[in-house]
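Next up: some structures, all given as structure tokens.
Here, each number is a calculation from the coordinates, and none is a lab measurement. Bear in mind the structure is a predicted one, so any value in this text is a computation, not a measurement. Cβ atoms are built from the backbone, for glycine too; each structure is taken alone.
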Structure P
């Protein structure tokens, strides 16, 4: 039986579905985390996900990590979160190397903008070079990440595009016809500068047509500023829904015609995957890791960061296309099953089989067909 271990700082809902789906494929799965949920994530409405069949182990200290790794089977595969600022996971990575166990780096897009980016690129180049002899490969989250790590010197043969494969829907997406008389945009996320909601508000204010509305789900330190901006530029067009718990989000997304994620940087942007899984098209900046799956979906679109005119034009095209029909929603949701946990588990097994010399190199699920 194949044994796969996840090493994460928290029990992330973005990885929990994949862990459970691997169990369904007959794998023995261990999920090792520093804590179940951080206080910051709890304030954002996250909850600890259920993982049927997965062994959950918390990591209180270095000794506990060493004991776990010393007890692991020689044939186990270990998926480790990141290589920098990853807390006790770095301790696990050193102990995994000490024992010579198969470890993988799971890495999001790095924000290397500005002068600090020059330093980051060199730091990552050195750290990747130091770790390369100890790892089996790198699971690269985000459309730019594979090439970025290759440019830092990591062997391209051992870099595999990856994603946050979210839990599959427990029931088919219900037929849904938007009954509102206006086109409904949706933003879901923290109200912080990095998420760049002000850019979305300003792009919507440029629209010649006003038959739309914007729903905003989330809270944060920028809320007062954003409310004032929307009051001046989009009076009576924005519905502020506040923070919602994660299980509530899919139902809200299924009522929207287009999710927009205008972030200045997002290592992935799981809300994009969540929207596509319920059949809602997505628009995002090219600074979001999930931009690749938006392009692959054939719906919505990707705009260049800081190009407000391009974003405004993209939003205008969404409005002109009309509200999403139940048929369109069902077709997009059907395609987006390639982003679900079951598809992700199969893809991961294909990657492991390839790396072990047992199968050809697999293509990412979202690139295997057209929507």
Structure Q
């Protein structure tokens, strides 16, 4: 057993999402969104480096020593998988580990709206799941992919950096590819995927022009493509995708995207106040003819009204979802205010409304 495994076991027992190991500091866990120190000695850089190198593949160590950054996956059988990131900082080596549960929960078990499960049955198109880092995007996508795996008879390819949730083939054939290990880049894997008879493609991160372009192309040529971004609303997601392209190509991409897009899910994670747990608020855009038309005509600022009038299709505004969680007594007013898009709507709920410089 590697020395570091003791930290992973503690992390699992405490229900922590992340483990932080930093030279010159005590180890820490992120529990329900908050950083909590572990009662342990301050980590010396050389000791921490040897601890980290014990679990890192040799090729990753070489890259880390050359660049100062690496990502890879690590697994303790019977406990969980971990997404590892090593990086150099002022006082030496540091690392952050995100726990990836070995059990994949369904959308219903996660408390997500029923429309989320239905996305698994789409025949083709692009579905984008967005939100800040640590907002549960991977968990939501895993639930959708698992639903497809159980109900369809297709070929699923996942492209990630590193592999997070591991799906065992059920009704579907599932192939996992890790960037840096099984393929050089997201775009190279996507290009290859189009020749590998896929039905469903999961792109762990749509991080550059080429990857986004290939994802849209795959969605437009009969494949169901799932991808992630770090935007905070459906409208900003559409704008972000289009703005990646040179100005001379944006009109064409706007038209192609309007035809290929099927849904955008923007989510935010909250710490519950009624019990020790977290919950998600989701903004859901379904690409109805009205939504497609707004995208095509560069009127994405009007998508909010489409979300409000499209409830029968499963659409909802993020702020409506946040208000629902608040009214249930699941989340506090301060956190609802801090994570809402329209802060004015939640300001009246606060006992001591702040002077928010971000509204200036």
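One of P, Q was used to calculate relative contact order in percent (Cα under 8 Å, 6 or more apart), giving 16; which? Display every interim value, and only then the final one.
Numbers: P: 16; Q: 12.
Checking each candidate, the match is P.
Name the one structure among P, Q that mean count of other Cβ atoms within 10 Å over residues 207-214 of 15.1 was derived from. Kindly include the intermediate steps, with their values, before the conclusion.
Values: P: 15.1; Q: 18.5.
Comparing all candidates, it corresponds to P.
Computing volume of the Cα convex hull per residue in Å³, for residues 151-262 alone for each of P, Q, which one ends up highest?
Numbers: P: 171; Q: 112.
That would be structure P.
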